[in-house]
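Student: Alright, structures below, take your time with them.
What follows is calculated from the coordinates using simple rules that are stated; it is not laboratory data. Note that the structure is a prediction, hence the values are computed from the model and not measured. Cβ atoms are built from the backbone, for glycine too; each structure is taken alone.
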Structure P
Amino acid sequence: MTVYRYTAESWDEFVHDLRTRKTNWGDTSQGSQAIGRADWSGCETWEDALEYAVKGHPAGRAAIESAAVKVTMEPEPMWDTAPVGAFPCIPANAAGVPEDMFAMSDIAPPVQSPIVRIAVNMSANCNVDAQEIVNRGVAIVSLIDRIQLSGRRVELIAIKHGNDFMSNDKFVWSVTVKRPEEPIDMDRIGLCFATPIMLRRFFFRVLEFMTPQEVDAYGISRHFVDECRDCDLSIPMIKGSEYSTPERAVKTVMGLWAAAA
């Protein structure tokens, strides 16, 4: 058994890999580059997915905002855009704006607070409805709000675990969507956790450039608990009806947090 690992320590690194790393598969028209499957994969084309990676997804943001979830950034440092800084502002960079970096605001020193690491398994079977993914995303934002209101900061990590049907090779993907020092980017969080794009476009593409040959049906979705041992909370893959409604999704996610705490 071979273990294929992919780790992106920042969203900027992840987007760079999505743009530049070449697939090892001959045909990806049923995977990352599928056309005309927006109801299942979240967008019409691979090019659309890459644009959303930079600009965010309007439907993802709207799904979260429509749930009337208030997200506070009070426990976070404040940031301004500047020519130089701590980390890049991708939309500004893509637009050619000179002030394309985030720098610490002079009027708001960083707040020292504990960090909570949350890993969210994006895995879901092919029959999982896109709305269930949206419902879970809204519930995750509700949890972030609760944690940060208590004076702690959140590091949010999207993961994908799986096995090859034939060889039982193991796949372990990890992407840091929000670092503890970063402000909450609702466009990015909406894209990752309230649309199917992260799983059914981006993580499909990671499988395509990480494995040397095609994996039948993109493998079997898994949740490897031992891979999440460094996290304070790991939210497993979507299995049944626990995210069938927004109310059930919030109850499920809050229950996982209560059990972890």
Structure Q
Amino acid sequence: MSKKVVLGFSGGLDTSFCVKYLSEDMGYEVHSIVVNTGGFSDEELVQIEAHAYKLGVQSHTAVNAVKPYYDSILKYLVFGNVLKNNTYPLSVSAERLAQALHIAAHVKKLEANAVAHGSTGAGNDQVRFEMCAQALDAKIRTIAPWRDAEFIESFKGRSDLLAYCTKHGIPVDAKPKSNYSIDENLFHTSYESGVLEDASATYEESMFKMTVSPQAAPETSVFVDVEFEKGVPVKLTNKTDGTVKVS
């Protein structure tokens, strides 16, 4: 009987590496899944699927989780105006929970033996992914390479991963596309790490997606009315030009 593992897959260096590592080094039948909570375009999803199959996954699944993400999580954050320390929206953690639930459900659907992710041992993402899988089935094994002592001894950093990818013909972009980490979904676009860990660093113009930079902001203020029904925002009226948007 083959060993099946479901891999949360973004198509980046870590998860691309994991496909080959899990299949060739650990002997697993790899099934990849990407959960779209609003951060992927249709074109990007097609590219991710093609990349996954090129790496040799047995199956690839793309889940459109935008509506369930809002219905099951986001609207309750809106209801309660939930902010960490009354300042920061629970954007990344909310997204990771939605992704983890879909990944865990996929593990159950395929009757897989394990779930895998490329998260490091330093952050909270590993906890979110693994607790959801354990909650649905306590027998599901979690494979987290970056917490395995033997793995860490062999792969001490990005250069070792790239060398492995070159050896196994894994197509990855060795050059980072930006100087920081980007996370985008229906609720937010956030930036962290890299150059932004320097307190003196400032933003780049390209970082603004949902809004514009202060320099590009209109000189006159714009006021809007938001209409709610049972706590759910359903209508947005621009008080300046009378434009109305209905959800």
Structure R
Amino acid sequence: MADPLIDELLALARALGSHPTRPAIWDEGSLAVQVSRERLIVTRRGAGLTDLEREDLVPLEPAKMCEFASAVMVPSAEEIASAQLDPEAPPPCLDAMLFAYLLSLEGMRFAAHVHPIVVDQITSSPRARQFADRRTLFNEALSLGSASLLVPYAEPGLPLAREAQRKMALWRDRFKTVPHVILIQNNGVILLGNNLREIIRALEMLMKYAEVFVGASLLGGPVFLTPQQITQVEAIGVADRERATGL
């Protein structure tokens, strides 16, 4: 029987793989969906998003993958394989442990690791921190939040999963939220959301304001919003959400 969440994951893969801004070409990009507390689906290693099929998906035990990401000892290949719910499935993507951790956070069901060109230009530059921490436009702060999480480069796989966990703990202690945009220095961006629409929206908003940042940098800027202005934007965002939920 078809699972609507897996169908949505396949639709997300094709939407990203064929997106005109080329966030993932050939075998770039990896995806995950949390189907249940006992079942995490990730893309296989080396899969292309444009023509992703069900055979390219790997079911995993999320609890085991989270344990591996937090364990003191590095898990062996045999231990990681034991987390696969289908022994015949291909090896999972290198982001599997990272996805397991991120999708254990509240309100997150889908994750995508992609490489938009303009975002990579920034995260591969000395201005990555500035782009993550500051905002240039009202709508940027309203749609993407007052800041984005920036994770330093770490080797893909377990090292990146552990570095992201460390930075996420600091982020949540400060902001009390789960960010929808996680920039990784020299390694693209991870987008989190509850459905396909949230992922695509975050991607397109991020890319728009990344282009603004690059253009403003070439013209001698950017001129950033002040902390007081960011506080005002946040207040408007809270009021909008309260109206939308009827609170």
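Student: Suppose you compute volume of the Cα convex hull per residue in Å³, for residues 58-169 alone for every structure in P, Q, R: which one lands on 153?
Tutor: Label of the source structure: Q.
Student: By the measure distance in nm of label points 7 Å out along Cα→Cβ at positions 90 and 146, tell me the structure among P, Q, R with the highest figure.
Tutor: R
Student: Looking at structures P, Q, R, which one was distance in nm of label points 7 Å out along Cα→Cβ at positions 186 and 210 calculated from, given that it came out as 1.8?
Tutor: R
Student: Check the numbers for FRET efficiency 1/(1 + (r/R0)^6) of positions 194 and 218 (r between Cβ atoms, R0 = 35 Å, to 0.05) across P, Q, R and tell me which is largest.
Tutor: Greatest value across P, Q, R: structure P.
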